[in-house]
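Coordinate-derived values only; no laboratory data. Quick caveat, the model's predicted, so the values are computed rather than measured. Cβ atoms are built from the backbone, for glycine too; each structure is taken alone.
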Structure P
C-alpha cells in the first residue's frame with residue numbers, strides 16, 4: 001500500500017494570521033471605544049467580523065487548500081441562507097410600509113355597536 005503524505009504548512013502562516021486576528025480585534029474594539037454611531041458603527045463591526053471569520057475559515061480550518069468543489073459544498077448553503085434572510089428582511093420592510101400606508105399610523109378605532 002502506498003502511504004499518502006498530507007500537506008505540511010509552515011507555522012509562520014498560522015502565526016501571521018494569529019497576529020492579524022489580534023490587529024482586526026483591536027480595530028473592532030476601537031469602533032466601540034471611539035464611540036462611532038449609526039450605520040458607520042455597524043458597518044465597521046460587520047466588516048471586521050467577516051474579515052476575522054474569513055481568515056479563520058481559510059487558514060485555521062484549511063479551507064484555502066481545499067478543492068473548489070468542496071469549498072462550494074461547504075460555503076454555498078450558508079451563503080444561500082444569508083441571501084434568503086436578506087430577501088425576507090427586504091420584504092418585511094415592504095410589508096411594514098404597505099401596512100402603514102393602508103392602515104395609517106394610528107391603531108384601528110373601536111366603534112360601539114348601535115342598538
Structure Q
C-alpha cells in the first residue's frame with residue numbers, strides 16, 4: 001500500500017511520524033495501525049468507567065498513558081481532549097465536565113477509526 005501524504009484531503013491524523021518510526025515499512029505501518037485500533041478502544045471505555053466511579057487519579061494515569069498513541073498519529077484535535085481530560089482528572093473533575101470530554105474523545109475516535117481502517 002502506498003502511504004503518501006495526500007494534500008488534497010485533510011485527514012484528522014497523519015501517518016508520517018509513524019512511517020518515520022518504522023523506516024517507511026508498509027507492513028510495519030499496517031501492524032501499528034492494527035495494534036492502535038485493537039488497544040485504544042478498550043482504554044477509552046475504561047476512561048468512561050473510571051470517570052463514573054470517580055477514580056480521578058486512575059483517569060489521569062490512563063489518559064496520560066494513551067496520549068502518545070495519539071501523538072504518533074498527529075491527532076491534534078483528539079490530543080486537545082486528552083489534555084483537557086488529564087487536567088480535569090488532576091483537579092478531581094471540579095468543573096464536572098470530564099464525562100463531556102470523554103464523550104467528545106469517543107466520538108472523534110470513532111470517526112478516525114473508520115478512516116484508519118481504510119488505510120489497511
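Starting from the value 29: which structure in P, Q was relative contact order in percent (Cα under 8 Å, 6 or more apart) calculated from?
Checking each candidate, the match is Q.
Starting from the value 13.9: which structure in P, Q was mean count of other Cβ atoms within 10 Å over residues 56-63 calculated from?
Label of the source structure: P.
Out of P, Q, choose the structure whose coordinates give FRET efficiency 1/(1 + (r/R0)^6) of positions 40 and 104 (r between Cβ atoms, R0 = 30 Å, to 0.05) equal to 1.00 when calculated.
Q
Could you figure out which one of P, Q the value 94, 46, 19 for Cα extents along the principal axes in Å was computed from?
The correct label is P.
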